[in-house]
Structure formats: C-alpha cells, structure tokens
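Before anything else, here is the set of structures, which you'll find just below.
Each value in this text was obtained by applying a stated rule to the coordinates, not by laboratory testing. Keep in mind the model is a prediction, meaning the values are calculated, not measured. Cβ atoms are built from the backbone, for glycine too; each structure is taken alone.
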Structure 1
Amino acid sequence: MDYDVIVIGAGPAGCTFAAGLRQSGLRIAMIEKQDRAALDSPQYDGREIALSQRTIDIMDRYGIWQRIAGSEVSPIRAARVLDGHAPASLDFDQRPRNRQPIGRLVSNHVIRRAAFAAARQTPDLTLMDGCPVVDVTPGAVRSLVHLEDGRCLSAALVVAADTRFSPARRQCGIAASMHDFGQTMIVARMTHTRSHDQVSWECFFYGATLAILPLNGQASSIVLTLPHHLAREWMNMSANDYARSIGEKLGGLLGDMTLDSERTAYPLVGVYANRFAGDGFALVGDAAVGMHPVTAHGYNFCVTGAEALARRVTSAARNGRDFRARKLLLAYEAEHRLRTRPLYEATQKLVQLYTAETAVTKLARKLVLEAGKRFPPARMAITSMLSRPAI
C-alpha cells in the first residue's frame with residue numbers, strides 16, 4: 001500500500017492534478033468516497049462553469065477538453081454588469097477586438113465526467129472508489145492515509161482535493177479563513193422567448209443578485225443569490241410562479257420564462273487556506289481556495305492550481321529530484337497565492353459592497369460602475385484576463 005503520490009478526492013481538482021502527472025512515472029493512488037458509477041456518470045447539479053481560455057488550454061493539454069462535445073459548450077460573447085435598476089450597464093465585450101468569446105460555459109457534471117476519464121488514463125494510477133478517508137498523518141519522509149475500511153496507505157506526497165470544507169486539510173493542521181456570506185445561491189436552467197445573444201448578465205438588484213449565463217439555443221442558467229431566509233421562499237414556489245417572478249425581476253429582458261430543470265440551492269461560503277502545503281502534503285482546488293461564484297473564477301483557479309503543482313512534481317520526478325521537497329511545495333504555494341489572493345480579497349469586498357443596502361453603499365456602487373464606464377483600459381484589462389491563452 002505504498003505509493004509515490006496519494007490524491008484525496010476524484011472531483012475536478014483531484015482529477016486534473018492526476019491527469020497532469022501522466023508523464024511523471026510516479027505510482028499514484030486516487031481515493032474517493034463516491035463509488036465508480038457516480039464518477040463515471042455524474043448527475044446534473046445545476047451548476048454551469050465559466051472557463052477562461054487559460055483553463056481550456058490546460059484542459060486540452062491534459063486530455064480533458066477533447067472529451068467534451070462541442071454541443072456541450074456555450075460561448076460567452078460579452079458580459080454586462082447592472083446595478084440596481086440603472087438603465088445603463090458596464091460592458092465587457094470581446095467582439096470589437098476579435099471573434100473569440102471571452103469565456104465558455106460547460107455544465108459541472110460534464111467537466112467532472114471528462115476530468116475523471118482523463119485521470120483514469122494516467123499510467124500507474126490506482127483508483128480506490130467508495131473509500132472514505134478517516135485520517136491523514138503528514139510526515140517528514142512518508143505521509144499516511146487511513147481509510148474507513150481499516151487500510152493504511154503511505155506516500156511521499158499526499159494532495160488533498162476534498163472540497164472547501166476539506167477534512168484532510170484540518171487533519172494536517174492547516175487552518176483556513178472562512179467567510180459565510182449569509183446567502184444562498186439558487187441555480188436552474190430556464191428557457192425564454194427572447195434571445196440572450198450569448199451575453200451574460202450580472203444584475204446587482206437591491207436585496208438579491210441575479211445572473212444570466214447564456215446556454216446554447218433559447219436557454220440560460222439563471223443564478224439567483226439572496227439571503228437564506230428568502231431563498232426558502234423562492235425554493236418553495238411552484239415552477240410557474242418561480243418562472244414568472246424571475247421574468248419580472250429581469251424586467252422582461254428575456255421575454256417569457258419557463259423553468260426547465262430542478263432548482264438546486266447552495267449556501268455560499270468563501271474559504272482561503274492559511275497554507276497550501278506542508279511536509280509531504282499539499283492542497284489543490286477548493287481545499288486551497290474556495291471562491292464566491294460572482295467573479296466566475298473558482299474553477300479556473302482549481303485548474304491553474306492543479307497545473308502549477310503537477311508541473312513541478314512531474315519535472316522533479318523526471319529529472320530525479322525530490323518531488324516532495326519543501327522548496328518545491330513552497331514555490332507552488334507562492335505561485336498559486338500570487339494568482340489567487342488579490343482576486344479573492346477583491347471578490348470579498350465586491351460582494352460586501354453589492355449586498356449591503358445602506359445609502360452610502362448604494363452611492364458607492366453607482367460610483368464604481370460609473371468609473372468602470374469612464375475608464376476603458378480597466379474594461380479591456382479584465383476582458384483580456386478572461387480570454388488570454390495559458391502561458
């Protein structure tokens with residue numbers, strides 16, 4: 001039961017990291033509490049993931065993107081931000097510069113299926129499905145992973161990818177800053193009579209936030225975010241009442257609305273680990289950084305973080321160096337922290353600003369939006385960040 005690398009969690013982060021080790025020559029164990037059937041065919045969970053070009057490039061190199069059919073990808077041609085009931089919006093549009101979309105939407109369950117299939121092609125990878133982890137003991141030479149069935153595995157490096165509430169992170173003594181936003185996100189697919197023109201919208205209404213994620217055809221993923229106690233009321237509405245209420249909130253932007261899927265509710269909690277690595281241990285995905293979805297960068301950070309660690313581990317292994325060396329893990333942490341921390345902090349402030357209901361914050365919201373309209377370089381920089389290719 002000895003391995004070079006143990007990956008805890010076979011979700012997108014763990015599978016992306018494992019797929020990135022396909023040329024490392026290392027013996028890998030991937031441990032997942034779900035069974036194989038659930039991993040092979042994940043259920044639709046309502047979430048549509050916005051992918052940047054950098055993320056797509058990494059997925060392509062790892063054999064993930066090729067497993068996603070073109071019909072399952074919805075391009076985002078432009079994005080608009082609306083504050084309150086203001087008539088004008090802040091626009092991010094790639095079309096005047098080139099014909100490439102600023103991002104692409106793919107359902108979470110489709111990504112999970114493709115990432116798992118790609119990870120399974122990594123040579124010398126052993127999948128242990130239906131195996132909950134009960135304890136992790138990091139060590140200076142070998143780290144131990146104890147399973148619920150009594151088995152004990154050892155590895156030079158253990159990588160935790162077991163959600164933003166990561167038990168493995170806690171067991172290894174790594175604290176995390178958590179922020180409960182006091183809000184619930186309700187996601188559902190809806191059809192509508194007017195075209196969305198492949199434009200996404202983030203509407204910061206007073207008392208609630210409503211996002212439109214344009215899917216193929218006359219359909220969108222509608223994301224409603226509001227305080228927990230109000231979310232219960234919206235979840236209990238009939239399908240017809242819910243569709244009518246969403247249409248009214250959008251002011252008829254998409255015409256008549258029809259609920260086309262079950263509604264799914266997710267409480268919103270932001271997480272940032274105090275450390276991303278320790279002796280023989282590292283964090284990837286939401287276990288390291290769990291973003292609020294408003295900036296649509298959570299999954300992108302998941303992929304770029306997994307790539308940053310896999311790149312270093314593979315390079316060290318192929319060149320006969322210590323792939324769990326402290327210097328290597330700290331270099332991964334520094335790169336991932338530099339990429340994620342500024343946007344994580346900015347997102348926290350943005351959500352606080354756009355969910356407060358005081359006269360001062362409402363005025364500040366309008367000033368921020370107006371500044372964005374009057375400073376085109378800022379809009380261009382954000383659009384470029386979303387659409388640029390991976391290095």
Structure 2
Amino acid sequence: MAREFIPVSEAKKLINETIIPLLPIKVSLNEAAGLVLAQDIFSISDVPPFNQSSMDGYALNFEGWQKNRSLLIDGITQAGPADSIPLEPQNARRIFTGAAVPSGADTVVMQEKTKVNETKLTLTDQDITAGLHVRIKGSEAKAGELALEKNCILTPGAVGFIAGLGIHELLVFPQPTVSIILTGNELQQPGVPLAHGQVYDSNSFALKAALNQTGIFTVNILSSEDTLETLTSVLSNALQQSDLVLLTGGVSVGDYDFVIRAAEANGIEQIFHKIKQKPGKPIYFGKKGKKYIFGLPGNPGSVMSCFYEYVYPAIGLLNNRKIDLKQIQTPINSAQKKAPGLTHFLKGFYDGYRVHDLKAQESFRLSSFAKANCLIKLEADQTEIKEGQVVEIHMLPSIQ
C-alpha cells in the first residue's frame with residue numbers, strides 16, 4: 001500500500017499489478033461486438049459448405065469446353081437450396097452469385113464474356129482458366145480447424161466471420177459495470193437554476209461520455225452529501241452493484257473530504273492515494289476483492305486527466321483489451337517552464353506535425369479539454385522545454 005506521493009510510473013505499475021480481468025461470460029453474437037474473445041473458435045463446418053459461384057454467369061466443365069467450344073445450356077442454378085443434377089461435359093448451366101456449383105462443373109464464366117444463341121453458349125473471351133470464379137468448399141475455413149484465437153477483439157468483421165461459421169454464442173470478457181459517485185453539496189444538475197454557492201455538475205456528464213467511448217453505456221450515477229455516514233452508505237451500495245466505482249471530489253484531506261475514511265469503513269484496501277503530478281495529485285486507488293475504486297479530484301480538468309491516464313487503461317485490464325493512450329514523440333509549438341518534482345499533463349492539440357499547448361490549463365477549467373485531442377506529458381525532472389523540442393504526447397480516444 002502506497003501512503004506517500006508516488007511517481008506516475010509507479011502508480012501505473014501498481015494498477016497493472018492489481019487489476020485482473022473479469023471472469024468470462026457467455027453472450028449472443030449480437031452482444032459480442034467490441035468485446036474480447038475468451039475462447040478459441042473452431043469451425044463447425046466447411047465454409048463455404050459447397051463449391052460456390054462468385055459471379056453471375058455460366059457454370060461449365062473446363063475440359064468439356066476445351067473439347068466442344070460450343071455448349072448446350074441445360075438449365076438454371078440460383079442461390080439457395082440446389083438440385084443435385086450433375087452437369088455433363090458438353091453442357092453449361094446458368095448460375096448466379098452465391099449459388100452451388102453443380103457437380104461436374106469446375107469453372108464459372110461471367111455473363112459479360114459469353115454469347116448465347118438460343119440454347120447454345122459460346123465464350124467471347126477465350127482466355128479463361130480452370131477454376132475461375134469458383135469458391136472452393138472449405139476455402140474460408142475447414143470443419144474442425146482453428147478459425148479465431150481467443151483474446152482477439154471482436155470487430156464487426158470478426159463477428160460476421162463467426163456468424164458465417166454458424167456459431168451464435170461466445171465466451172467473452174465482459175465490460176465492467178460502473179458506478180459514478182458525485183460528492184459535494186454545491187453540485188446542481190444542468191437545467192435547474194443555481195442557488196448562490198452552487199455550481200453545475202459537469203463531472204458525471206464528462207465521465208459518462210468517456211465511458212461510452214470505451215463501449216460502456218450502462219452507468220449508475222449516484223450522489224452523496226458531504227457527510228461520512230452518507231458517503232459510506234452510498235459507496236457500500238455502489239460496491240454491491242459495480243465492478244468499478246469512480247468517485248469525484250472529497251479525495252483530499254480537508255474537513256469535508258471523506259473518501260478515504262468511507263473507503264476504510266467499507267473494507268477497501270488502499271493501493272495508493274497521492275501521485276507526483278499536476279493536475280490531480282490527490283487521486284486514490286483501492287480494491288475490495290475483485291472490485292476496484294478510483295477517487296478522482298473534484299476539479300473537472302483534473303478528473304478528465306486522471307480518467308484518461310489511469311481509469312481508461314484500468315478498464316482495458318478489466319475487459320482484457322489492454323487499451324492505453326497512444327504515445328507519440330513530436331515537437332511542441334511553444335516553450336514551457338515548470339518547477340521540478342511533478343509530472344505535468346497539459347491539454348494539447350496535435351495537428352499531425354507538432355503539438356500545440358492550449359490555453360485554460362487550470363484544473364477547474366474544461367474549455368481546453370473541449371478542444372484537446374491529446375495530453376502533453378512534461379517529465380517530473382524537466383524544468384524548461386524549448387520551442388520545437390520533442391515531447392511525449394498521449395492521444396485521447398477519438399469519437400470518430
């Protein structure tokens with residue numbers, strides 16, 4: 001348990017060492033997109049399950065065509081349940097995309113390269129090869145073979161591939177259930193007039209939007225008065241409902257900051273409390289069994305910086321996606337000065353060539369986050385960064 005201020009690198013190491021993935025669950029294929037596969041997928045049949053035409057045209061036997069050149073059209077084969085009438089070498093059969101190639105045929109010639117005179121077929125393009133435009137049975141996957149390995153992300157393409165195998169249920173690592181607890185008597189909901197001394201809640205809206213970007217759409221929003229008894233009870237409720245609990249505010253050491261004591265009262269093991277960074281020094285991380293708790297600062301700018309740097313990768317550990325912010329080394333547009341000792345995370349905009357630091361960097365302001373697409377990391381031991389100097393930036397998840 002870390003009780004003193006710790007470096008950013010140590011905080012991330014402790015999160016990686018503490019969080020374990022959620023237990024896999026079985027879901028329908030319609031619910032699997034974006035999740036991580038928790039089992040190897042084996043094909044239960046050949047795909048395609050028959051030799052299949054990839055074109056509208058005519059099915060023929062290549063050697064029969066070479067011998068006869070003019071072929072008798074003996075019928076039509078459409079996609080869907082097919083007859084089993086074999087094709088004679090001297091014949092051809094009208095066929096459509098996706099239809100089963102009749103036995104005896106091994107080649108499909110697209111209709112644009114043919115000429116039909118009553119029931120006789122000739123080819124206008126003589127340069128064809130055997131097997132043309134035929135998808136061979138089992139060419140996509142053979143029955144019993146490994147089709148998709150576990151731990152892969154179920155992209156739309158992967159979901160479609162599995163559906164094509166005839167599989168309708170999967171074992172996956174689920175998204176964590178999440179509760180957000182707002183602390184602070186001063187908070188009011190948008191749309192309601194403010195009393196003197198009140199401010200509008202922005203943290204729950206920003207956090208819920210950020211969680212939506214990770215694929216988590218069911219989020220339990222709770223609020224607590226600034227009393228130890230109330231917060232202890234609300235946190236207890238959240239722990240019963242959720243795998244991950246995020247608290248905003250009340251995580252420092254003031255007279256009305258009760259997060260640490262409420263966590264202790266709920267039997268939560270503290271992993272760390274303070275990080276050598278700006279903004280967001282008093283961030284808290286703890287666990288109770290397989291439940292995980294982040295106490296985030298109350299200032300909106302600090303909340304979002306801490307979410308992206310710590311909570312975002314923690315979610316990736318829980319659902320086994322192992323996501324993290326993409327890191328880029330790039331020149332910075334303006335000189336920076338800072339005191340040594342704290343890692344700074346500045347809101348920035350990366351234009352593809354260099355990063356621009358934004359105005360309104362104070363922790364209580366979100367206007368810079370509204371424009372930012374990255375965080376600029378200034379190392380703890382750095383005191384002066386020159387214009388054009390290469391810095392590390394962490395790209396924020398895109399909504400596109």
Structure 3
Amino acid sequence: MLLVRIAWRSLWRNRRRSILVITAIAFAVMFAIVRLGFDDGTFALSLRTAVRSSTGYLQIQKVGYNDNPTLQKSFAITPEIESAIKSDPMIEGSSPRIQAGGLLSCRNHSLGALITGVEPGTEDLVTDFPEKIDEGRFLDNDSTPDVVVGYKLLRNLGARVGDSVVVLAQGFDGVLGNMFVRIVGTFKTGSDEFDRTGAFMSVPVLQNFLAMGDNVNALALSVKDPADVDKIVMKLDPLLRHGGLVAVPWQQLLPQLTQTMGFSHAAHILFLSILFAVVGFGILNALLMSVTERFREFGVLLSIGMSNFKLAVTTAIEMLFMVIIGFAIGNAAGAAINYHFVRHPIVLGGDVGQYVHEWGFQPIVPSSLSPGIFITAGTIVFAISLAASVYPLWRVSRLEPLKGIRYT
C-alpha cells in the first residue's frame with residue numbers, strides 16, 4: 001500500500017506531465033472506439049440491407065441446392081421444422097421460397113425471367129421486397145395468379161401494370177406449362193440484373209403451376225441478432241440432417257458480399273494498425289519523457305536505500321494509474337460520440353447519397369455501441385500502453401544512483 005500511495009502522489013506532482021500522458025491514452029481509446037463504432041455500424045447496416053434485399057440471414061435447403069439450384073432439390077416443410085423455428089427465440093420469422101427460370105411473353109415481346117415464389121403474409125418478416133415497390137402493389141393474395149416484376153423487365157416487355165402476360169416454365173415433372181398472370185406492380189431494388197429479370201409470384205400459385213405439391217426450394221429465416229446465425233445453424237443441424245436438409249448461412253448464400261466485407265475489414269485493420277503504431281510511439285515518448293525528467297529524483301531515492309525493483313514497481317503503478325484514468329476518459333468520450341451518431345447518423349447528400357440510394361442502400365453512415373467495440377479498443381490500447389512502458393521501466397530498473405543524480 002505504501003508504494004501505491006507514493007505512486008499516486010508522484011502522479012500529481014507534475015500535473016502537466018501526467019495530463020499529457022493521460023490525454024494521449026484517452027485520445028487513442030476514444031479514436032479507436034469511434035472508428036470501430038463507425039466500422040461496426042456500417043457493416044451491420046450493409047449486411048442487414050443486403051440480406052433483407054435477397055436471401056435472408058440463412059435458409060433451410062436441400063443439400064447441394066445452393067451450389068446447383070434445381071426444382072428437383074425441393075422439400076416439404078414438416079411440423080417438426082415449423083415447431084423448431086417457432087420455439088427458437090433467436091429466430092424472428094420465416095418465409096418459404098421457390099425459384100424457377102421461365103419466360104414472360106406480352107404481345108410481341110418475350111423475355112427470360114427468374115421467378116421467385118414468396119408468401120405475401122410472411123415475406124416482410126424476412127426481406128424488404130414489399131417495400132421496394134416502384135409502381136402498383138405487392139402480392140396480397142396466396143391464390144391469385146398475380147405477378148410483380150422488375151421495372152426494367154416491365155419496360156422491356158412493353159407492358160404496363162394491369163396487363164396480362166403469359167408465363168412459360170418447365171415444371172417439377174419436366175413438362176413445359178403456361179398460364180396467364182396479371183402484372184399488379186413493379187419493384188426497384190437497385191440491382192440492374194434483378195430489376196431486368198426478376199419476378200415474384202405467390203408460393204401456392206407456383207406450386208400448382210410447377211406441379212410441386214407442397215414442396216418448396218428453401219425456407220428463408222430472419223434472426224434478431226446476426227451474431228446468432230452460427231448458433232442457429234448448429235442448433236438446427238441435427239434436426240435437418242435426417243431429412244437431407246442443411247441450414248445455409250448468409251456467408252454462403254452471398255459469397256460476393258462476404259468477399260467484399262472481408263476486403264473492407266482487412267483495409268480497416270491495416271488503417272488501424274498504422275494508427276495504433278503512431279499512437280504507440282506517442283505514448284512511448286510521453287512515458288519515456290515522464291521517467292527521464294525524474295532521473296535525478298530517482299537517483300536520490302536509490303542513494304538513500306530504495307531498491308531498483310521497488311522504484312520500478314512504483315513507476316509501473318503510476319503508469320497503471322495513468323492508463324486507467326485515460327481508459328475511463330477515452331471510453332466516456334468515445335461512448336458519447338458513438339451514442340450521438342447512433343441517434344443521428346451521418347446523412348450522405350448530393351450525388352453520393354443518390355448513388356447509394358439507387359443501389360438499394362440507405363444513404364447514411366451510422367455508428368454502434370456494441371460492447372465488443374469497447375473490449376477491442378481497450379484491449380488494443382492496453383497492449384500498446386503495456387508495450388510502450390517496457391523500455392521506460394527497463395531504464396528505471398537499470399538506473400544507478402550516481403548516474404541518476406548527475407543526469408541532466
């Protein structure tokens with residue numbers, strides 16, 4: 001306790017010196033929290049936008065369907081699967097899927113289309129497709145032969161909302177079938193390919209048209225917390241394995257998104273590494289200055305009988321106090337800044353905002369208050385501070401009384 005009291009008193013004997021070191025540590029912690037907060041917030045928003053614009057966070061499929069989708073790789077949703085999904089508090093909702101290639105014909109125009117069967121009553125639990133309507137409305141009846149098409153597909157067909165078109169597609173049994181459907185709306189997702197080829201019909205209509213019975217190609221799931229996806233996959237795996245099914249997470253459903261986010265994450269790590277290297281040298285310089293300024297004082301203490309070990313321990317405790325105070329200030333400042341940008345995200349305006357919006361993303365840059373941010377930032381800065389303190393403490397432990405007294 002004596003060494004602790006000495007360290008605390010020594011800390012405030014030269015306030016300017018101590019405040020300089022504490023400020024360096026607090027700034028490093030604050031900047032790390034703010035930067036990691038924006039990275040985490042942007043990542044979460046991009047992920048949510050991407051999965052809710054296409055696949056959902058994970059899907060239950062037949063084994064091999066994700067690599068080679070065919071109508072034959074379909075399955076019936078059993079009561080056991082429904083019960084497991086409804087009883088899992090981590091799962092927010094589910095919606096069945098059917099996907100089939102087809103041909104849409106209107107008067108003198110015929111175009112290929114990717115027809116996706118969805119369930120109007122549950123689709124909004126998994127994706128934002130019902131919110132992407134550009135003209136008309138989304139599907140609202142499970143049994144009515146309606147279709148919603150991409151706005152570019154409608155334009156290329158030379159049709160209008162309300163027109164009837166012919167759908168041709170090969171069914172589950174291999175027979176080519178056709179039927180009249182009415183265009184009730186168009187969607188605009190920002191994806192050029194999907195807006196040119198995409199079409200939505202209800203699952204029951206497609207099951208009847210394609211002779212699939214009660215089968216579907218996939219069951220898309222939405223989760224409350226994206227971090228729980230892997231836990232859900234492991235939990236569902238024993239139940240699905242016996243039926244030749246598998247739970248496929250978004251990382252496999254959207255490999256391009258996974259690669260893009262991986263590259264972005266690597267770039268962020270490189271930037272933070274450079275930043276922390278600069279901050280580390282700043283902390284090292286401040287700590288070394290704090291020690292060397294007191295070499296004469298240390299020399300006197302050593303000359304009256306204090307051991308180098310106790311002197312080094314006292315100095316280490318003093319540095320620990322500065323790190324703790326810097327942590328507290330940096331965490332408080334970083335949390336306050338992140339909280340502000342969580343409540344009031346940066347809005348991208350002008351051409352940049354318009355470009356981002358056209359691609360289906362919200363033109364905002366949000367932050368995050370995830371506990372992992374504070375843990376990561378604290379761990380990194382603590383490690384940097386620990387590394388920066390090694391050399392100054394080594395200098396103290398090797399200091400000789402006479403050299404310390406004569407040091408200028």
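Can you tell which of 1, 2, 3 yields 61, 25, 18 when semi-axes √(5λ) of the Cα gyration tensor in Å is derived from it? It traces back to 2.
When distance in nm of label points 7 Å out along Cα→Cβ at positions 262 and 294 is calculated for each of structures 1, 2, 3, structure 3 comes out greatest. Out of 1, 2, 3, choose the structure whose coordinates give helix-only ellipticity at 222 nm (-39500 (n - 2.57) for each DSSP H run of 4 or more, over all residues; to 500) equal to -17500 when calculated. Corresponding structure: 3.
Given a computed value of 27 for relative contact order in percent (Cα under 8 Å, 6 or more apart), which structure among 1, 2, 3 does it belong to? Of the structures listed, the value fits 3.
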